[in-house]
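Trainee: Got some structures for you, see below.
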Structure 1
Amino acid sequence: MCGLMGFISTGTLDEARVGQVAEGMVCARHRGPDDTAVWHDDRAIFGFNRLSIIDIEGSKQPLRWGPPDNPDRYAMTFNGEIYNYVELRARLATDDKAVFRTSGDGEAIVAGYHYHGPDWVKQLRGMFAFVIWDTETQTAFGARDWFGIKPLYLAETGDGFGFASEAKSLRALTGPAVVDTDALRHYLVLQYVPEPESADAHLRRIESGTSFTLRDGVLTAKRYFRPRFAPTKVNGPEAEAELYAQILEVLDDSVAKHMRADVTVGSFLSGGIDSTAIAALAKKYNPNLLTFTTGFEREGYSEVDVAAESAEAIGVKHYVKTVSETELCETLPLIVWYLDDPVADPALVPLYFVAREARKHVKVVLSGEGADELFGGYNIYREPLSLRPLTALPNPLRKGLAAVSRVLPQGFRGKSLLERGSIDLEQRYYGNARNFRESQLQAVLRDYTPSSFREITDPIYELSRGWDPVARMQHLDLFTWLRGDILVKADKVTMANSLELRVPFLDKEVFEVARHIPISQKITRNQSKVAMRKALEPVVPAHVLNRKKLGFPVPIRVYLRDDYGYEWARSIIESAGTTEFIDPLAALEMLDAHRRGDADNSRQIWTLLVFMLWYDIFVTEQVKPEVPHPQYPVHL
């Protein structure tokens, strides 16, 4: 887990680029405070900030490797962890007679690429973003992991391609950010910028599950992972028991692999089943496991008590960080600086603080991201069951229901059910985040252009035609909500604290089991993640096993009505340089209406505040958060 940056020139390298890469690495030092290095030849520059996790004394990067007849043929810069590196190294040494100089996981990537070509990426079990430069063929090859856990930004310049873990690093090559107006519209609706877009028009992102080749100034991308849900039938108690055993076995194996490290590994622990399961399984492999949770001072916005009960039941030492309203407001500009792209998920604030607390004790934490998308955990996934009596009707009748719903007054019981039951899944579901409505966009955007989330979702839905509706919703979330929101905030705010976050649910072998689970074992009218809950009965404490999902609740609704929170938000809106894009009077009216209690505009206001801070940090550069210099012991 580290931070990488590089530049590959289309011709002879301009020496000025070397200094720019070194400059770009400085602002990403939090990703790797243990060591920093730059390598270059006459075409390529690789820079690396290292957070030492595996083979601490060796495995320095940029990594040089090659076969015996050309031992420095390749240079590689690699961010992430390959959890099956032990097995891959053994296989390469036996089958291909590969020779290794380190004990780390990086050589398993580059040696495999040399002997087996680009498809070797499919053998990698882990989280990764890497670029390999072949000095012999003058070709670059790179890839990003299956689900998009690790980021990789791309900048095309007149003389080559820059790439980095952090968008802010690439601005040493491109200059201050320029707003991508399409990305802004998508952000306001979805609360994140969907891949491959970036909020900065200069930059794009390599998509999850994608590899690329760069040769003669031409970059060619290829998707190596196309997730497919293919439910199988599970008939009878014996088949169900076999499924539950299979789920537990693959999760246990994933956690075991994710525990591989030469430093201390801890675990986040909320009040839900996902993180509790991970912590309970991790305890098997580290009896002295430390766990961490967070909550707010405001009553009703904390799972601290439930997490503490879980920690006691599992038998782990537990740490709690409580966040105040003042901390939330004062720290948000710094968090936005770390984010790179605006993400309007308030849960990133408590995640930042619990990561900061965890980094005092450990260097790596496990977490439960991905369980909902793979096993059917979101409550909205139950909607197809409740709507089935309506969606099964012939189209003429459904159109009639739509007409009836339009004439019913707002607030009339059943109006929403008729509305949603009368339209197709592609029209009604665009992921877990539902933010600005079209009428609100029209009010706040200076240059309002009618648009639709379907620009993003239709191509994804096209890939799942014929699947059951729950599988289609899961598939959509893998490409939108998970990689646009969940994994962005998980990576950025943990790395802000030089802390490696590992997500055992998002493992290719776990997905291979989860994708075959039938709909009846995912959701019922009253429960989500049915099969996963049954599988984890021997592991998860009873008080958590069937508890409803809560996550990291954040009291922004009440904070924005309090004097302190209201004045804080108002000051950001009034001073923001975003008047070219956002009407400040409309934004203030939304804030005032929220304070009066006329509407709950908290999520929309928060979304605007995050964008305004992002703009003033990266475009006008009038807001300059005080970024702490990371200083941690290497062997924690």
Structure 2
Amino acid sequence: MIAITLPDGTVKEFAKGSTPMDVANSISAGLARNVISAKFNDTVVESVTPLNENGNLILYTWNDKEGKKAFWHSTSHIVAQALEERYPGIKLTIGPAIDNGFYYDVDFGEHTFSEKDFPEIEKRALEIARGKHDFKLHAVSKADALSLYKEQGNEFKVELIENLEDGTITFCDHDTFTDLCRGGHIPNTGIVKAIKILNVAGAYWRGDENKPQLTRVYGISFPKQKELTEYLEMLEEAKKRDHRKLGKELELFTFSQKVGQGLPLWLPKGAALRERLEHFLKKAQKKAGYEMVVTPHIGSKELYVTSGHYEKYGADSFQPIRTPKENEEFLLKPMNCPHHCEIYNARPFSYRELPKRYAEFGTVYRYEQSGELHGLTRVRGFTQDDAHIFCTPEQLDQEFKNVIDLSLYVLGSLGFDNFTAQVSIRDLDTPEKYIGSVDNWEKAENAIINAATEKGLDFVIEKGEAAFYGPKLDFMVKDALGRQWQLGTIQVDYNLPERFDLTYKGSDNELHRPVMIHRAPFGSMERFIALLLEHTGGNFPLWLIPEQAIVLPVSEKHEIYAEKVLSSLENNEIRAQIDARSETVGKKIREAEMNKIPFMLIVGENEEEANTISVRRHGGEDLGSISIKKFTDLVATEINSTLKSFVN
């Protein structure tokens, strides 16, 4: 017999060789019907994998992230079979699950594959799925695996296998199809009821521009047709909210090939919006005891060698800038933290002076591959609302909780109320990915978990998602379409203070090492504005939107009164302008609606005589004719209802 421990702590005994599905059946027939994958002792297994030792078992259904991952990865096999049947001789490479669906990278050779071919592949994939073919994982020797793919002439699979150890190689079979695969499948193809090929794109093999370009086939699948229909409706709404489309329509930002890919240019309205976001956070930071600093856009290569960034990311950064001086090299700044460490190092500190909180809206540069650039969400130059706190170990808990409070204030003021927290820790199986001592990592991870628990956050722990120098707390926010994004991050770091030899004099008159907290509630200003655009559909919170109102004179003879109204609005710090064009009021209203201006203030003869304005809200609601004072009070009330004062 073996002892199986379930997530709630329950321990059950089963005969050796029992499967996760047997465990599910022992709990309830309903659960067994819905189980599609499992994890045993932190290893992904099939629902029919024999369990031969004591261990911890997690059962996954479609409602779990890991369940969806197995579902979508399994569907990639089904679609790959359909592609292979339709296009003989193609070379399959990898087909992983992603956040929403899956992709399969394919070398189509002489064949072409485009959108017109999607329906045929979807139809055949569904036919395969309806066959209810079992997914069967089995071990294959390295020699046999290499022989199979060399015979097929698939150099991509051969390369993958050559990097695997004999005894760790598995294939997965279903129907007439077999594929190199390490596991994580649903029980059989019949669970898949709806399949959609979403699009195709180019992708370099192993992400290397020097290697062959493949065709990446993106798709998604569901256990019910209704869910696919709802997803496709959401995609249509997402197209309307695409920040690239809205950014152009609202005249916020643009890109220029002459300036360079991934380098956004902020137009006047967008620059003003950024400035308000910065002012909003600077005001809260000042209350929280932060001091603003400014650092250069470049730094000596040696700075990033010391921090460890060059070793980890140097190959993917912009190449060093060489000066006339021999062996002198600089890098475009990829991170602000090394610079802030040197600011701290500028003079000695006593424990009485800590914590020191340095904040900066610092622009950084990273060389993202051209195929991965996407509007403002993936760029090569972006500004971080960065801050670094240097504190004593005794201050760490309270400082971390204070940063949580600031992050929640930022998210709440901008309408991101639906979120969970994610504690990202090391993967103990890949220690080479991280720097620093095990003791420091354990202290940092425990500090984050304790602070998140004490603040009552709804959080999950994700292994292997930590930064290379320390664990972190990320806020995973759901937008208006139900999509999840990572916004805001807080990291505990014992390692950079070691690498930069940061110290403070303690009460014992000895030198001690401070703890460092990295913090960015917005993360990247560019990415944050992109997500805010898509979340709000361009209808920004009233306190943030570039133009809060537009004054629409009915005719030329009412323009003097319109100027008077505008002056009153500006005196009350309401951002407005006049549309004095010789167009009809109806056309002006339609254009103001398209520009998502919250209030349209129509002024004509009646309004001028009564010293009022006729107010129309974006979306069509008529608020009637009211005094300017009543309108300014209305705006102030709406702003105050969403933008609370930050209390530290």
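Trainee: Given that mean projected area of the Cα convex hull in nm², derived from a single structure, equals 28.3, which label among 1, 2 identifies that structure? Display every interim value, and only then the final one.
Mentor: Numbers: 1: 28.3; 2: 36.8.
Source structure: 1.
Trainee: Here's something else I'd like to know. Suppose distance in nm of label points 7 Å out along Cα→Cβ at positions 219 and 275 works out to 5.1; of 1, 2, which structure was it derived from?
Mentor: 2
Trainee: Here FRET efficiency 1/(1 + (r/R0)^6) of positions 195 and 451 (r between Cβ atoms, R0 = 35 Å, to 0.05) has been calculated and equals 0.20, so which of 1, 2 was it run on?
Mentor: Structure of origin is 2.
Trainee: When relative contact order in percent (Cα under 8 Å, 6 or more apart) is calculated, the result is 16; to which of the structures 1, 2 does this value belong?
Mentor: Values: 1: 16; 2: 9.
The read-out was computed on structure 1.
Trainee: Given structures 1, 2, which gives the highest value for percent of Cα pairs over 17 Å apart, for residues 371-442 alone?
Mentor: On the way: 1: 54; 2: 70.
Going through 1, 2 one by one, percent of Cα pairs over 17 Å apart, for residues 371-442 alone is largest in 2.
Every number here is computed from the coordinates shown, using simple stated rules; none is lab data. Quantities reported herein were computed from a predicted structural model and do not represent experimental measurements. Cβ atoms are built from the backbone, for glycine too; each structure is taken alone.
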